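Here, each number is a calculation from the coordinates, and none is a lab measurement. Just so we're clear, the structure is a prediction, and the values are computed from it rather than from any experiment. Cβ atoms are built from the backbone, for glycine too; each structure is taken alone.
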Structure I
Amino acid sequence: MDGKLTKTFMQVCNEGSIRAVAIALGQEPSTISRRLTALETELGIQLLERRKKGVTPTEAGMLLLKHLRGQEAEFEALTAEFDALRGLQRGTVSLAVGEGFISDLMKNALPGFKAAFPGITFAMRSGSTETVMQDIQNDTAHLGFVFNAQPNRDCKILASTIQPLELLASPRSEWADHKTPVSINALAAMPAALLMPGTGIGAMVHKVETIYGVHMTAALRANSLASIRNFVREGLGVSVLPSFVVAREIADGTIVTLPLDVPEFARGEVALIARNGRRLPEAAMRLANHVMRSMQAFKTLA
């Protein structure tokens, strides 16, 4: 099989869209379609089912995808052995990261790791909990950082720590002086910036609303933590997030945290994950161990 055709096939399966792959490669969708047709012609069987909103692998396509991913994993295991022999002088670790982990990762984990292994580079994609888990299952990333992820047999947990959600407010706002711990009814009455569905935090908030029969006063719904941080810093309202997500703002005094009297929010969990059954390169394993020791997200709260 032509390597160029199979690589295109894997990209389309991962993205679920011919157009998305064409945009990423800077090519016309028709060029991508021709490659896929050529591969199907070569193998004499339909590999993809074209739908109105993207494509999905047929049964034959899933068999080919599994085979190609297995080949890729075997080659990666071989290069991992080479990496170890070279003393990690070069290599790339791919990461899928929930946005809330980025600042912690950049400040507390990567500088020390880069100092020890300057030849290692990183490929990083940020996204929702669902996106991160999908990247791990598709072998797009070696390591994933997630919050409040649902159990998945395809993903194994390398490290996890309880990180409760707390009330965030500007120290200049009226909410910073609220009696603590803050009850669910008091919280529901406050104007809040909330994450959209698809995130672990958003799912946890929705679950709490259902359990207590309340509706948060959503003054802002966003898929960006940067937007939520700015909303809180400017005193426009409050939010609920783990404290490690706003560690920098807490340190510089622009955001304060208040405890919540909501037991379900105390069960938030961060996790470092990898695909179950995948043999990680030496560099990825070294980084995983370093992350467990250095990131605030994985430190047990006193």
Structure II
Amino acid sequence: MSINFPLLLVIAVAVCGALALLDMLVLAPRRRAVISTYQGQLQGEPDPQVVEKLSKEPMLVEYGKSLFPVLAIVLVLRSFLVEPFQIPSGSMKPTLEVGDFILVNKFAYGIRLPVLDTKVIDIGDPQRGDVMVFRYPSDPNINYIKRVVGLPGDTVRYSSEKRLFINGEPVAEKWLGEEPGTLGNAGLYQEKLGAAEHMIRKEMGRYRIEPSREWTVPDGHYFMMGDNRDNSNDSRYWNDTALAVELRGMVPDRNIVGKAFAVWLSWPEPKGGNLPNLSRVGLIH
């Protein structure tokens, strides 16, 4: 069962804020009135311990008031500025490795309300080549990270020779070398999508050899692909039968979470005794 952390955070902030407001408007004045009545009944000096006991906040209120500013700051940062994620799979290799901890810019593509994810301020749109986090169209409770390949209105074709074409033009790529792959070796290439230059990976064995296919990206949607081209569950393979044929595989604007821009830590095997390292810290290209 997936946990809706943004919803839980919003509820926690609302509850703590309500407790703080209740104390300010009702409970604190009541405590002050009780202390004033106690002091008025005395002939001499009031007992400090009694005053302290009468002025003490209920435990629930005390915790709520203490946590409210902390949770509110976390909510603002996470919802509108930067949110951390961890890479769970190898679909974006070699750009991102399993265990990379990344930072996602939440306002690059507009300010959205937490939980509702409604865009209230339009700042910018995804650009071809951006690495983007979004909610999986077939299950919005799951966050995916892929590269933006097709923009609204684009025609995207992926050939049986594993070549990518945008609007009829082949995307520039340059051979870099080989590395161990799933079946034999994998080829590493330098690819240029828009202004973004990055590395991609293709299996050199007979792996997912398929006929050429072509898609047209509708308005308000994006075509996404992983940099690990033969090991990525992306727009080429999604087939949500609940959607119209022309929308299958496409990511709607409302599912956008933000733009991934940096790796701040890498910890591939936390259960294997390995320590986190900073060797991969840097900007994402």
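Supply the structure label, taken from I, II, corresponding to helix-only ellipticity at 222 nm (-39500 (n - 2.57) for each DSSP H run of 4 or more, over all residues; to 500) with the calculated value -6500. Source structure: II. From which structure (I, II) was mean count of other Cβ atoms within 10 Å over residues 54-61 calculated, if the value obtained is 13.4? Going through each structure in turn, the value belongs to II.
Sorting I, II by percent of Cα pairs over 33 Å apart from high to low puts II first, with the largest value.
Taking relative contact order in percent (Cα under 8 Å, 6 or more apart) as the criterion, the highest value among I, II goes to I.
Where does the value 4.2 come from, among I, II, when distance in nm of label points 7 Å out along Cα→Cβ at positions 22 and 222 is the thing being computed? Here the read-out was taken from II.
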